[in-house]
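Every read-out reported here was derived from the displayed coordinates using simple, explicitly stated rules and does not represent laboratory data. This structure is a prediction, so every number in the text was calculated from the model and none was measured. Cβ atoms are built from the backbone, for glycine too; each structure is taken alone.
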Structure P
Amino acid sequence: MQTVVVTGSSGLIGSEAVSFFDARGWNVHGIDNNMRRSFFGPDGDTTWNLDRLRNSTKHFEHHNVDIRDRAAILDVIKTVKPDMIIHCAAQPSHDLASSRPFDDFETNAVGTLNLLEAARQVCPEAPFQFMSTNKVYGTVPNEFELAELDTRYDYAKPEDQKGIDETCRIDSTLHSLFGASKVSADVLVQEYGRYFDMPTVCYRGGCLTGPNHSGAELHGFLAYLARCFREDRTYKIFGYKGKQVRDNIHSFDVCMAFQCFFENPRKAAVYNLGGGRANSVSILEAIACFEGLFGKKLQTQYVEQNRIGDHICYISDLTRLKTDYPNWELTKSLDDILRALART
């Protein structure tokens, strides 16, 4: 039986990976210490998700370990000797990072280094899959010529319609401290692939979503928006008239990419991973869709100042991923995603 280590195993992508590989007969070892509650308060608490995994899986073992703890991480990897590592643990908010810069950098950058070095020492042949972020591109996507439409911003030039590809530069731009820490981790993962000849991949995620997301105001766009509808909260729209656009990918389709890479790993691979144009939506459009699904209006508050480093329009160009892995495809449409979140 094959074994996988999943960090951030109680989070959105990590928990999906636990369920996905457990269902396929893998031994799954999860690493998670619920730092999300510390970062986001009660809204970010993932205890419920850990309980769900314990009740629904057959081959899952949880390790309450902080990825910043180098010795503890090495001990887990030495004990488990995994056939694959999926690294999802992170401080994921670019807003929060500015108030907790050491927690952010030590979690995102140093934690990734701890895991990479443990993998190099114990299982260098095991595919190392890292959930990076589109925030490594900083505000460069905002330099694209944009058109303001009735409900969204969009790329003005026909040649940009597919969205942002992996050749987009990552320097000479404002990242936010979160973006900077994730750049550090992203480059480290690539470097271990090239320098140590290890199978590694960075997925520069668009807007990742799904029903097992502990959405909070500072992270988890669609999940938090759905929570505001369910709990009659006021939703704050930060700048850009609510016309900022994100492409959304369901956590299951992320796991399908994990499976494809495991079956055919590469060295130092980098892929933009999102929902593409078909799954793109603006805040205004998402609110309108949820109002139809929930059958009620949402209370909103408009804040003129946009979030620092926020993307105005971001759509992932999936060409490289689909070229290298032609069997991978999106199975969850935007409508599927919204309806599932409205039912949760």
Structure Q
Amino acid sequence: MNQKLGKSSIKPERPVYILESASIVGTKEGQGPLGLLFDQVGDDDMFGCNTWEEAESSLQKKAVGLALDKAGLKAGDISFLFAGDLLGQSIATSFGISSFQIPLLGVYGACSTCGESMALGTMSIAGGLADKVVCVTSSHFASAEKEFRFPLEYGNQRPLSATWTVTGSGAFVLGGESAWGGRKARARITGVTVGKIVDYGLKDSMNMGACMAPAAADTLEQHFVDFASQPDDYDKIITGDLGKVGQRVLTDLLRNKGYDISQQHMDCGIEIFDGETQDTHAGGSGCGCSAVTLSAYILKQLSEGNWRKVLFMPTGALLSKTSFNEGMSVPGIAHGLVLEAME
């Protein structure tokens, strides 16, 4: 049983199902175009907590609990939990989901963490090592600004290339054939392409889209090669956090490689905010951006039959405040998942 496909991809011999999911967001996200689709929208971005970091932890806890409730499962039914966030030592995760007492594998892929966690969950189920897993990630605008840029009180001016870190958490319950058992599921995961680190030497942390776009182009090209596919094979090719600037860079890079994705491409960071009425500059970003958009919007389109097959590819900028302060570049990474509607 060889499930490895090409250089960087995996095609599960048996489908892995997204049994259920949950999305919880902050006030600004609730005011955006997808606001009515999220499971919960906070009344304020502190979520009843004392610090921004505690607020982000509560997002993960609530998202996992809600996803399990929607799936009719308990924490004891889950084999592994794959989770991560943007904060140092992944503290939003460790303090947020410890009460579930599910065996945890912490992951870090920056804003690509949703894709990485679901890729690892898919591999575990497809390899027969788990029956059901939960994948969760989160981000918070205020905790991310504090971690990577400036405290909010500083009041610095943001350039037009900057993206707005999404306050939100998305959780997904994955299961194999036995876990699905003919029950209702949101979608099937039929392919995975694992990305590698791509570094074009860019150093502008206020232009994350341009820093991450080369990694998205690299993973997407490898995916097309591994699966012998073309852009037209997908209803949508969906990146996570490139925003308007990164979208232009990605389409140009792929056009130079012989692929035109202009008709299929969609970016979660562009979809989640209204560029005309919400002051988010280039769009949205953060671990929570692609996660909540996948749960609330993308899976809805698949389950309603509006789309049959999409490539979901969150993108991440692998920097820290230490690397930035030492003048290092901002490498990128992207991981792809083939999602198909239930038959």
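Hey, helix-only ellipticity at 222 nm (-39500 (n - 2.57) for each DSSP H run of 4 or more, over all residues; to 500) derived from one of P, Q reads -9000; which structure? Working through the options, I get structure Q. Once relative contact order in percent (Cα under 8 Å, 6 or more apart) is computed for every structure in P, Q, the highest value turns out to be that of Q.
Given 14.8 as the derived value for mean count of other Cβ atoms within 10 Å over residues 72-79, which of the supplied structures P, Q does it correspond to? That value comes from structure Q.
Structures compared: P, Q; top value of Kirkwood radius over Cα pairs in Å, for residues 192-311 alone, i.e. the largest, recorded for P.
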